[in-house]
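Down below are the structures I want you to see.
Just so it is clear, none of the values below were taken in a lab; they were calculated from the coordinates. Here the structure is a predicted model, which is why all the values come from computation and not from measurement. Cβ atoms are built from the backbone, for glycine too; each structure is taken alone.
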Structure I
Amino acid sequence: MLLLVRTIAGLLLAMIGATAQANEGVVVYSSRIDELIKPVFDAYTAETGVPIRFITDKEAPLMQRIKAEGANTPADLLLTVDAGNLWQAEQMGILQPFTSAVIEANIPSQYRAASHAWTGLSLRARTLAYATDRVRPEELSTYEAVAEPQWEGRLCLRTAKKVYNQSLVASLIEAQGPERTEAIVQGWVNNLSTDVFSDDLSVLQAIAAGQCDLGLVNSYYYGRLHREQPELPIRLFWPNQQDRGVHVNLSGIGLTRHAPHPQAAKALMEWLTGPKAQAIFAEVNQEFPANPAVPPSTEVASWGAFKADAVPVEVAGRRQAEAIRLMDRAGWR
């Protein structure tokens with residue numbers, strides 16, 4: 001009887017502790033711009049009453065801040081883009097593993113860390129955009145084929161300094177090996193029509209302006225531009241459909257090593273992988289839900305379905321340094 005009383009008392013204390021944590025709210029350090037994540041956080045607070053305070057900055061300063069704050073950090077969660085960044089945060093020791101049957105049921109394993117340190121929340125394809133008045137879709141096939149001589153002087157690229165391109169090259173190394181990948185990247189550089197651009201939106205605008213005929217971009221940049229200017233003669237093409245599939249990356253979230261409110265933070269992560277939050281991500285961000293049970297927005301669905309590369313996205317982090325060195329050797333700046 002005494003053991004039963006103690007057990008019940010322990011459970012009550014745990015429940016009280018969890019409730020207290022939830023009432024204190026959750027602090028998120030986020031590298032996503034406010035207007036992309038505020039609607040999701042507002043919806044969670046409206047549904048649960050749990051307040052969320054979020055601080056936005058670039059991913060590198062946020063990760064260094066968490067590391068410097070150590071055990072005194074107010075951050076419960078790190079939300080950022082690209083598996084390469086999440087992998088880097090994990091290597092820095094600023095995240096802790098967590099287990100959740102809810103998240104495991106909602107998010108496929110290829111979009112979660114094998115170490116359980118982070119999970120994906122939304123997906124983006126890094127794919128080909130082309131000018132519909134100068135390129136026929138049947139001319140396109142794979143990422144590798146863009147290195148062929150027929151595209152000389154016709155390609156636009158974003159800078160190699162951006163992690164999105166580093167992750168794409170990392171996935172190519174995984175699929176093709178370093179020697180073949182370096183030849184592909186060298187071919188891309190040889191086919192450039194102009195200097196590299198600072199962002200994907202500029203690549204799309206250059207295609208529209210006739211500076212180049214095709215480029216590599218994240219799908220949501222196309223979505224935002226197409227929503228504003230649907231008449232632009234640009235479309236997306238899904239490469240490698242006859243082999244491994246389109247390179248897909250993600251935005252994701254991890255539990256910080258010294259999270260002050262770990263249970264409340266975990267509850268938020270679970271909710272973010274569920275139907276309501278995933279639908280908001282899909283509509284507001286023009287991204288693909290990481291939860292396969294949730295359909296994309298009408299706009300995103302109109303681009304057509306595709307087969308995605310099944311390689312775990314954390315490969316982007318594991319091979320990131322190798323990819324950067326390879327890109328530098330090939331002259332991609």
Structure II
Amino acid sequence: MTVTAQPLMRRTRTAHGGPGRLRLAVCAATIAACVPYLTLKIAWLSGSTAGWNDTDAAKDSALYVGNAITMGMDALAVVVALAFTFRWGMRIPAWLVLTPIWVAAGLLAPIVLAVPLGSVLQVLFSSEPLTTSGSAIQGWVYGVVYAGFTVQGLGLLTAFVLYARNRWADVFAVRTRDVPKGATHQVQALLARAAGVLAVPFAVVHLFWAFGGTAGLTAEQGDHRNAAQQLADGTVGLLALAGAAALLVIVRRGRRPERFVVPLAAAWVGAAATFAWSLYGLLVTLSRPGFLAGESTTALNLTALCGVLAGVLMGVTGAFLLAERDAQSARPIASSTP
């Protein structure tokens with residue numbers, strides 16, 4: 001009798017055929033959703049003040065750098081969408097694919113979940129406008145940008161799922177309890193618990209703001225809250241809790257949920273949202289020339305710092321898990337004949 005040791009999570013072969021109609025349609029919709037935002041950023045970088053109420057603010061040098069960075073990020077989203085669709089994307093190293101989609105999922109998932117519903121609730125049940133009357137940017141810009149982000153988020157996440165089912169089909173089939181515990185499992189468990197300790201206060205603060213609390217916010221933020229912003233806070237808080245809880249399920253290898261892909265997806269999106277939104281908040285704060293003079297608060301900064309650290313710890317735990325998966329996949333098949 002021959003006993004063959006097969007790696008539990010093994011890469012699948014690339015399909016020889018081209019992308020199907022669904023993947024092409026998702027790719028086209030995603031890229032189309034990027035066009036308005038890229039056009040707007042190119043116009044602003046070229047000196048245009050289209051969409052601005054305050055034309056002096058549009059010429060700020062820090063804003064110019066921010067526009068260049070965000071335009072580059074959206075251009076990268078186009079490349080990622082193409083990689084998820086065509087055969088050449090299957091040959092890209094896993095880390096080079098997973099890193100940008102992890103950040104994109106973290107930035108876009110809260111927008112997809114909160115902005116459309118929050119906007120509807122704002123229109124139906126509040127007399128406050130969707131955008132602040134004294135805003136430096138005209139209202140139509142917010143509509144174009146966030147509508148585009150919503151479609152981008154849906155498109156990129158759908159394209160990634162279709163791509164992952166082809167490249168890592170076994171991940172969608174394996175049971176949680178059957179995922180082997182590698183050499184770094186104890187480290188993963190420690191990191192997951194530490195991430196949970198940081199994720200809980202981060203989530204509690206965001207849920208407090210979601211339910212109408214304003215303590216810890218700046219005076220301007222507290223005076224101009226709307227349903228979409230509150231729902232976004234609640235979404236980020238819930239995603240942080242879901243990510244931390246799912247990560248604990250993964251490291252414990254519980255029987256429920258049975259399919260490994262369920263806690264993996266929750267941990268993936270939860271960790272990404274916790275990290276990306278917190279880092280974005282810190283960068284925005286640091287980019288303000290007068291942030292030390294009261295344009296931010298200690299509570300905001302500490303909450304964002306907790307989120308960044310929690311997201312990093314969750315991400316590192318996932319990286320250990322993926323690294324062990326790759327190591328198992330690379331092992332030669334061992335056989336013995338008693």
Structure III
Amino acid sequence: MKTAFITGITGQDGAYIAQLLLQKGYRVIGLVRRSSTQDINDTRLKWLGISNDVELVDGDLADPSSLIRLLQKEQPDEIYNLGAQSFVGSSWHQPMLTAQITAMGVLNMLEAVRLVCPTARFYQASSSEMFGLIREPMQKETTPFYPRSPYAVAKLYGHWITINYRESFGLHASSGILFNHESPLRGREFVTRKVTDSVARIKLGLSNELKLGNLDATRDWGHARDYVRAMWMMLQQDEPDDYVVATGRTVSIRDMVNVAFAHVGLNPDDYVKIDPALFRPAEVDVLLGDASRAQEKLGWTPTVTLEEMIREMVDADLARLASAAA
């Protein structure tokens with residue numbers, strides 16, 4: 001039985017990769033940061049029905065000693081570093097925290113791996129936000145980066161330090177440059193889930209408007225279930241590498257909103273309001289990924305369309321709200 005160690009296990013990607021690994025017969029250990037003010041938020045693990053199947057251990061990406069202690073004890077075969085301050089908008093308000101966790105947390109993990117389990121295979125969650133002010137119409141592994149937020153800058157450090165440790169110390173360390181990927185497990189602070197949750201509330205008569213910022217920004221959106229499968233596939237390769245994971249299709253926020261409202265038979269023009277306060281200080285207008293390397297070397301292709309995903313998310317939010325009201 002292989003052992004996998006996951007940081008960020010209580011997040012969207014962490015929950016889905018845990019589910020996938022359990023299905024493949026892994027022992028799954030998840031890093032969680034304890035707080036005196038609230039219990040562990042394991043709602044995503046419970047939603048997937050796996051909360052009793054994973055082992056949760058205390059630690060913190062900002063505390064290298066805790067990482068060394070845990071990796072020394074568990075000696076995992078595979079490590080998925082998904083933990084981060086992951087909301088772009090918050091990174092302008094918490095730039096130092098974002099740097100400490102999203103950037104330096106990667107270094108802390110890599111150093112712990114190098115010291116106590118150097119044969120483990122390591123996955124780093126890089127981000128399409130690193131491309132920022134795009135330098136090519138479609139972004140691939142060799143496209144120059146131009147980050148446009150503190151989050152993207154921090155992710156870029158994590159990406160390059162992973163490459164550096166791979167080349168300097170021979171670690172089997174791969175990065176997935178994942179474009180936007182969503183699911184019913186997405187947090188409500190992200191625009192897709194904000195839209196689907198609001199649409200469900202409007203349909204059920206619990207709300208009468210949806211406030212959004214830049215409707216013309218476009219993104220390459222896929223489903224998190226597809227994208228965590230690519231993560232696992234990267235760590236099964238003989239040689240580590242970096243891969244763009246994307247659908248190759250870009251859709252505007254406006255069109256995504258239209259899909260969500262159409263699914264419940266409502267007209268978005270009756271409910272959507274533009275709020276200037278929701279525009280970013282520096283916007284990333286277009287992201288469109290070229291996943292040719294992942295398709296050719298990993299044999300990976302996405303299976304869920306944006307329309308299917310948004311409908312699934314709206315249905316999940318309708319079910320959540322109906323259950324809460326019961």
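I have 31, 54, 14, 2, 0 for P(r) over Cα pairs in 20 Å bins from 0, in percent, calculated from one of the structures I, II, III. Which structure is it? Matching structure: I. Here FRET efficiency 1/(1 + (r/R0)^6) of positions 93 and 189 (r between Cβ atoms, R0 = 25 Å, to 0.05) was derived from just one of the structures I, II, III, and that gives 0.10; the source is I.
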